[in-house]
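Enquirer: Alright, structures below, take your time with them.
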Structure 1
Amino acid sequence: NPKQITIDKPKTVTAVFEEIPPFYLDTNGVTIKARDWVIAGTTGDLNGVTYTAVDIETLRSIFSSYASNWSKDDAARKAAEEKASKSVTTLITDMSDLFSNAPTDNSEARFYEAFNAFNPDISSWDVSNVTNMSNMFKRDSANDYVIWPDIIHSGDFNQDISKWDVSNVTNMSGMFFGLSNFNQDIGKWDVSKVTDMSGMFAGNYKFIQDISKWDVSNVTNMSEMFLSISGMENLPFDISSWDVSNVTNMQGMFADTNVENIGSWNVGNVTDMSKMFYASWIYGSQPNLDVSKWDVSKVTDMSGMFWGTRQFNSDISSWNVSNVTDMNRMFYRAFEFNQDIGNWNVSNVTNMSYMFARYTDGLDKKYGRVMSFNQDIGKWDVSKVTDMSYMFFYNDVLNQDLTKWCVTNITSEPVYFSYSSALTAANKPVWGTCPSN
């Protein structure tokens, strides 16, 4: 602070000036912060190390330069990692896509090979002013092994970022998307301001850290959040206590990942549950999933919701599905599901294609997989449905009386409606008619 000194007669004045360094160590003992007067390009020493304050353009250029000069001797990578670790990031507010944009002057193969090896120690970064971290570490190359659109096995980054202050971040969508080696303890992060976590951990095959204490009460989008998260098949942490009451989108949230103990979740504001529990051939059979008490009254899209959940059989007979318009593939290959859903109000549904279907005999019966669903759905109001193609395709057991269905919107039998199924001709709907009850 400036001091004013008035001298009324000759005197000797000695002034001692203290140089204030541009950077200082935060109280957490890890984070390097810049003082308020620091601008991009300012350098300074701290504990014998020279740091540089950077803006987002400078930070991006570090990686772009590395990718452009990448070579098999790894020298460019090490140089770029050192620059990144000695960067002070206090000035940056947006880190979205920070390490996920390919330079235009490089081939895709070179870029991704370079990118996936990048593993800088950025534990000291000051991210306290950052509000956007969407796709920050995202990996998505068509050259890698795809298990889901854009989900891949790639990315060496696995540094300790547990001390990061993310309390001002609102967007973490796709942050660790496809970062299959990342497994650091971020369970103490303050994520209370985050509204978007879509795809955040998708494809993180090694991530097993406990994030059960996260405050996710402001999150509205959790689509594909845990898609294929763990190579162990089961979600490796308990998130039963999460407050998801503001979430509206859970599309693909647990695809290819078994989950338990979420039956008490308040999902009353969710509108999209499409492919929420989708399961591929390997993972996501959902043997212990109980969602019987969920309030799904606002959901409009349940397409593929239980697609491939081979062991799912929760009693969801009391669900209010009156706002749902899309049920295509809802129970496709859900082999054990056989609950009484005959009283469901499906009057707003327009698409029921593949709803109770399975694969052909060669792919399913080979492994002893047959459908179990054979409940009376003859009283359903299907008057708005326009697509019933493949609805009971290769369904092994269902043979209920559907002759009272109102199918004026479907004038002739849809393609493969009940191909190779147990449904007899006598029990099929009378196409193009609406029989009186």
Structure 2
Amino acid sequence: MSFEILTQKNIKTLIILSIALAAGYAVTLIRPDGLSDAGRITFGIFTTAALLWIIEPFPLYVTSFIIVFLEVVFLGRFGGPLGLDKSGYTMFLTPFFGSVVLLFLGGFVMASAVKRYGLDERISRSILRHVGTRPSRVLLGMMITTAFLSMWMSNTATTALMIAVAIPVIKSIPHEEPFRKAIILGIPFAANIGGIGTPIGTPPNAIAMGILEQMGRGMSFAGWMLRGIPVVIVLLTICWILLCRLFPAGVKNINMSIPVDEEKLDHKSIFILVVFAVVVLLWLTGGIHGIPSSIVAIIPLVVFFGLGLLGDDDLKEMGWGILFIIGGGMSLGVAMKQSGLADWIVGLIPFAGMEIFLILLIFAVAAAVMTTFISNSATANLLMPIVTGIAAVAPETSAVTVAIAASAAMILPISTPPNAIAYGSGYVQIRDMIKGGSIITAISTVFITLFIYFLF
């Protein structure tokens, strides 16, 4: 089997990479007032990363490795622009296996175990069997189930599972019924919203927590949920009502042919659920026992792999790319903080005298607009180092606002993987997604800003 490097696709990729690197280098030649040499170099790296994350000529995690390579070569060398010692470059590597990445890895392990033994399907079926047959209740049941699973599992995997569950239900509804669209849209929208609820629900949450930790303002697992869960409940309710209004049901009842699980849970499944519950309990009570959430996340990794409940194949299938994206974003954040670039960018924006609410709203809108066209991980990586440097706003407030707003944008199929899966099902058209997604995104952006501003 031959391998050709100079294929048309690879040539295009190399051209885009060359342009991004050239643009970054051009930026370093500019000498603006108040920006150090280290800041200029970091600005060049930031420019290259931004172009690669936006254009996406290759997977996002590849950009993360390019970032750390450029940082170490141009900023991390002994006696370089940052005046580091011989081991100083490790500050750019540390985020790749920092506490936030470890926390996310623990979440991946638990989600893998739940999926491996079919517990996610059992949970979804057990909930949906009790929602009744009224269309509005069926939709609400689908959305609640999706949102709950998305708090602990990949929203992509959750959406794929729930759409598979929903398709037989949708097929039982007359073809001309608009409510079919409500169900198929409700699942990805609920998955996007559900991920807001926990630190491990979606990458922007982890990126926000990582940046805050670097600033010495770390947030606990329970602290995030205190902010995230109310947002999930309100947005899920608004989304449910909106979809029921936009795509009203013309039938009074829906045939819910959800199979009954006749087989009882085996000992392995029960054990996994117990470990899951213990880990979540330890995450929520970190303020009492004092064990960091990232250390608690080691428990499922050791237990499930150590006892053979998960194997090498499961390890290979975990979202390592997501972990590298998080690490790359936090590594870029380190460079922006250490070089003074973040403070310099903040200084260019006329925040003086501006209301804090307006500042938060501006960045929430920016996050929502950016995520409409690029991944929410890229959006969080680009905005987080900047918004947390605003002196007028507490870092926790700005970081949480941007992270949640980045996850609440759901206008186009390209906005999030769950949207893409729903569109790919063939049961909904782009105009339907724009119709529902644009309204819920606008409402979400304003509500998130108000909620975080007034309560935190």
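Enquirer: Of the structures labelled 1, 2, which one yields 24.5 when mean count of other Cβ atoms within 10 Å over residues 42-49 is computed from its coordinates?
Expert: Values: 1: 12.8; 2: 24.5.
Label of the source structure: 2.
Enquirer: If you don't mind, there's one more thing I want to ask. Name the one structure among 1, 2 that distance in nm of label points 7 Å out along Cα→Cβ at positions 98 and 314 of 3.6 was derived from.
Expert: Numbers: 1: 3.6; 2: 2.9.
For distance in nm of label points 7 Å out along Cα→Cβ at positions 98 and 314, the value 3.6 is produced by structure 1.
Enquirer: Another one. In terms of relative contact order in percent (Cα under 8 Å, 6 or more apart), which of structures 1, 2 is highest? Please report the intermediate quantities before stating the final value.
Expert: Numbers: 1: 7; 2: 22.
By relative contact order in percent (Cα under 8 Å, 6 or more apart), the leading structure of 1, 2 is 2.
Enquirer: One of 1, 2 was used to compute mean projected area of the Cα convex hull in nm², and the answer was 24.8. Which one was it? If you can, show how the numbers build up before the last one.
Expert: Numbers: 1: 28.7; 2: 24.8.
Going through each structure in turn, the value belongs to 2.
Enquirer: I've got another one for you. A value of -2500 was derived for helix-only ellipticity at 222 nm (-39500 (n - 2.57) for each DSSP H run of 4 or more, over all residues; to 500); which structure in 1, 2 was it taken from?
Expert: 1
Enquirer: As an exercise: mean count of other Cβ atoms within 10 Å over residues 210-217, calculated from one structure in 1, 2, equals 19.6. Which structure is it?
Expert: On the way: 1: 15.9; 2: 19.6.
Source structure for this number: 2.
Where a number appears in this text, it was derived from the coordinates with a stated rule and is not lab data. Note that the structure is a prediction, hence the values are computed from the model and not measured. Cβ atoms are built from the backbone, for glycine too; each structure is taken alone.
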